[in-house]
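J.: Scrolling down, you'll hit the structures one after another.
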Structure P
Amino acid sequence: MSARLAFVCLFLLLGYPVLALAQDKPARGKVNIEDLKVRSGEGDKAATRQLAEMYYLGRSGVKQDFSEAARWYEKLARQGDARAQTSLGLMYARGYGVEKNLRTAHRWWSFAAAQNDPGAQYNLGLSYAQGEGVAQDYERAGEWYSRAARRGHINAQHNLGLLYHEGKGVERDPRRAYFWLKVAALQGDELSLEALKTVDKDMSADQIRESDVQAEEWMQKYKKVLK
């Protein structure tokens, strides 16, 4: 087996062990912390989110403090904010500023996923695929990856393609594997581009051309939805 193929097989097995954290674009320059806290107390969700992210990233003149970040994320999460729920779940999964608790992470992601947050859906898929906080279940992993993939989550598209390639939790389907990996590759995902070099060996030239067209069409439709 060549070194390249061995590498491809490795990440075909592992996929992306990266949890999604929902963030806004960083604010520039210093900000008035006390003003943000007052606005947060008045119910300003944008101010609460900014506080959480400033403490999480340690930016805008604020020292990084995961405990403070978790406190502000939780305030927003309890108000039903899906992105904050996703971020708080990540902090529990990693033990950032809170005691590590995979079940609590799973619970927060479930709340966010019910609101169609693709990052939370991806994280749930990864949890089921790796058996972290829940019993390993590739079928459920595939279900969550599929939901996130259809909402444009690149890592979910990659991992869903790998499940179809390996036949884990889904019926093995080289064409679907190629399709989702191609969609991710079209968005610049290098691992998916590399994986295609292995997956396409199970397909005819006509099948590859057809799948390329389908992936391009899917991307065009997705871009229109984003506008």
Structure Q
Amino acid sequence: MLDGQMKYSSIFNYPTLSWADIGVIGWLVDGAAIVNQVALCRTSYGPYARAMVKICKEESFHQRQGFEACMALAQGNDAQRQMLQDAINRFWWPALMMFGPNDDNSPNSARSMAWKIKLHSNDELRQRFVDNTVPQVEILGMTVPDPDLQFDEASGHYRFGEIDWQEFNEVISGRGICNHERLAAKRKAWEEGEWCAKPRWPCEKTAGPQRGMRRDT
């Protein structure tokens, strides 16, 4: 990870600025992860599919916990409701980005779907998340930060605005708001804990008997 060979979820490159962020991350971010992961429960790679079943159960708990925290804020005072709306405003679009680029710009989707690793495209899963989540936002009495959002009666789906793909590309390229900060924290933790990762060998025997031990005769 530190030398750029391994990636981590791009959502962690956004700062958490308030208590409401904790609830919104659990609700929206883990909610988006669940939509991705439920589809992977039937992936063609058996060990991964079986692991996903347990992972989805855990993620579902995180999502419910996050939504309950958001509900508590939504039922609070004006300042708490504003804090919740602000968190939704900041994490709505990054949550949509978690599904990856549009299908026509995704470099790996076609092959993954041909091999049945993925059973649904990025855009299909993103649409499913929006359809599931917009009613939840309304239950909270909050607003989706998308002026183009509207319900299409003919298709039964919500139509939403264009994602800022320039921001998406900046984040996954390592130039996001917190990319350097996150990697610096990882590097610091690794360097300070390196002593623990090194093998520790038993001490060499000393020439004389240890104190408190009986001398053999």
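J.: Name the one structure among P, Q that relative contact order in percent (Cα under 8 Å, 6 or more apart) of 13 was derived from. Numbers along the way, then the final one.
T.: Working: P: 13; Q: 23.
This figure was derived from P.
J.: Right, something else. Which one of P, Q has helix-only ellipticity at 222 nm (-39500 (n - 2.57) for each DSSP H run of 4 or more, over all residues; to 500), as calculated from the coordinates, equal to -21500?
T.: Working: P: -21500; Q: -17000.
It traces back to P.
J.: Quick check on the output: 38, 25, 17 is Cα extents along the principal axes in Å, for residues 39-134 alone, derived from one of P, Q. Which one produced it?
T.: P
J.: Here Rg and Dmax of the Cα atoms in Å was calculated and came to 23.8, 96; which of the structures P, Q was it taken from? Don't skip to the answer; put the middle values down first.
T.: Details: P: 19.6, 63; Q: 23.8, 96.
Here the read-out was taken from Q.
J.: For FRET efficiency 1/(1 + (r/R0)^6) of positions 31 and 159 (r between Cβ atoms, R0 = 30 Å, to 0.05), the calculated result is 0.25, so let me know which of P, Q that is. The partial results should precede the final answer.
T.: Numbers: P: 0.25; Q: 0.95.
The value was obtained from structure P.
No lab work stands behind these numbers, since they all come straight from the coordinates. All values reported here derive from a predicted model rather than from experimental measurement. Cβ atoms are built from the backbone, for glycine too; each structure is taken alone.
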